[in-house]
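All of the numbers you see were taken from the coordinates with simple rules; none came from a lab. Keep in mind it's a predicted model, so treat the numbers as computed, not measured. Cβ atoms are built from the backbone, for glycine too; each structure is taken alone.
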Structure 1
Amino acid sequence: MALEYAAAIEDLLQHPESFQSLDFTALPSPSTHPDETVRALATEYFLKMCELPGNTTLHVQPITPDMTPEQVEAVRQFNQGRYDR
């Protein structure tokens, strides 16, 4: 394991619900896209791809280690039923 990823791996292990942010339908998060500019661009274009005619993929919001329990619950409610078909 590369040392540069050790902190991210530890975060995932300490917060197992954050594994959901690795889903291919999840919006980019600081865990998956640490660079803010890259994350913003990836989000913009992923959402545009989700809007393409005939696309059935609905994006989900990521759960990240820094979220409060209330934020996690809000994301869970948003994501309910939105998984790839």
Structure 2
Amino acid sequence: MWTAKSKQGYIGITAHFFNQDFIPVDAFFTIEYLLYPHIENAISTFIESIINNFNLSDKLGCIITDNDSNMKCAISLLNEKFNKI
């Protein structure tokens, strides 16, 4: 998640995992505009929609973000929903 000086926010979602042959794989899901303000509920809802759209809920091991308080709160909200992140 990053915000331009114009307060336009963008969020990017990527995944990194090992395939059946233990070869590392990087997957790019999206970079999208996120309406201001970038509060934890909006971030959490957006990430949840990507998880659901790509059927990833049973494949999540962890989510890594920066240390921003909104991101930390958003992931805590997701953890309550998925109970394993």
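To which of 1, 2 does the computed value -12500 (helix-only ellipticity at 222 nm (-39500 (n - 2.57) for each DSSP H run of 4 or more, over all residues; to 500)) belong? This figure was derived from 1.
Given a value of 41, 27, 20 for Cα extents along the principal axes in Å, calculated from one of 1, 2, which structure does it belong to? Please report the intermediate quantities before stating the final value.
Details: 1: 41, 27, 20; 2: 45, 26, 24.
Considering all the candidates, the number was obtained from 1.
Work out relative contact order in percent (Cα under 8 Å, 6 or more apart) for each of structures 1, 2, then name the structure with the largest result. Before the final figure, lay out each step's value.
Working: 1: 31; 2: 22.
Largest one: structure 1.
Across the set 1, 2, mean count of other Cβ atoms within 10 Å over residues 40-47 reaches its highest value in structure 2. Among candidates 1, 2, the computation of distance in nm of label points 7 Å out along Cα→Cβ at positions 48 and 72 that gave 2.2 used structure 2.
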